[in-house]
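Listed below are the structures to be examined.
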Structure P
Amino acid sequence: MPTTQKKAQISVYLDPKVMRALTTYAARRDQPLSLIAEAAIASFLSPDSDERREAALAKRIDQQDRRLARLERDVGVGVETLALFIRLWLNATPPLPEQAAKATRAQAGARYDNFVAALGRRLSSGPKLRQEIPNDGIAPKLRSSAGEESVF
């Protein structure tokens, strides 16, 4: 008849914060402290604990990689949007005569303030440009203020 070995008793000193966390966890699970401590030690010493930690780390790195890819895409969209706007603006805006340029410079501050206010409203409430652009790179159909569809 096989004999069962008796569990060995050890004494450990725990930081008060760790002890409170252990006590709270054991009470929540309605389990004795020794059972929770034994399971934690067994988990720490098991050979697959390294694999679990590596899998958790790989998962976190994958999440960061996806976030970085979205950020890179969003920055690319912003740069391309700005470049397209500047190109269109330069093509559509004729140079001003010297007298008109002075009057235009006088209004530039107010026009810039209006632009910043409109941008602030768009960023706080409106849909973001990056949400309007599909991930697959197909050009979206944009609606003008008159309701007409256009594709660039």
Structure Q
Amino acid sequence: MSRIQADKLILANWGRRSIAWVIDYLIINIMLGAFDVETVESQLVPAFLKPTLPYWSPLSALVLFFYWTMSEWYFGRSIGQLLLNLRLVDVCGEHASLKSAAVQSIGKSLFLPLDCLIGWFYRPCRPLRQRFCNRLSHTVVIYLGKPMRTETKNGYLREA
């Protein structure tokens, strides 16, 4: 995949990224429900690992991790990101590697609220709108469309 020029990178806003996550989450969990994965999980997962949180299970977290890792590495985007015109790239604007896609997917599939909170409050993550796991993987999420408003910060255009 060709490199996207750094001055053409438009960092996606948090709202657009959140909606893409919800779309992916719903698609995968509807598919898991259609295949009755909950029954399989109840037979495979030991009792002490069974979820106590509603709408979360170890198997769905694992499936989401693999889904995001493979789709963002191979295609550069997931279905939710495709619908909202987003793409995952490294900080130089090049296609994300398998390792970096996996590292950033860990935070998205296992502990998203904590990952986002650290990203919002940890000063080095703020200029590039990175979650903490994005920072660890040296990746950013960019918007490929024409935003209504942008602002320039640290050499990057940011979707307002």
Comparing distance in nm of label points 7 Å out along Cα→Cβ at positions 91 and 107 across structures P, Q, the largest value goes to P
Computing semi-axes √(5λ) of the Cα gyration tensor in Å, for residues 11-82 alone gives 43, 16, 10 for which of P, Q? P
Determine which structure produced the value 9.8 for mean projected area of the Cα convex hull in nm², calculated from the coordinates; the candidates are P, Q. Q
If you rank structures P, Q by relative contact order in percent (Cα under 8 Å, 6 or more apart), the highest one is Q
Determine which structure produced the value 2.3 for distance in nm of label points 7 Å out along Cα→Cβ at positions 59 and 131, calculated from the coordinates; the candidates are P, Q. Q
Of structures P, Q, which gives -23500 when helix-only ellipticity at 222 nm (-39500 (n - 2.57) for each DSSP H run of 4 or more, over all residues; to 500) is computed from the coordinates? P
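Since every read-out is calculated from the coordinates, none of them should be taken as a lab result. Everything quoted here is computed from the prediction, not taken from an experiment. Cβ atoms are built from the backbone, for glycine too; each structure is taken alone.
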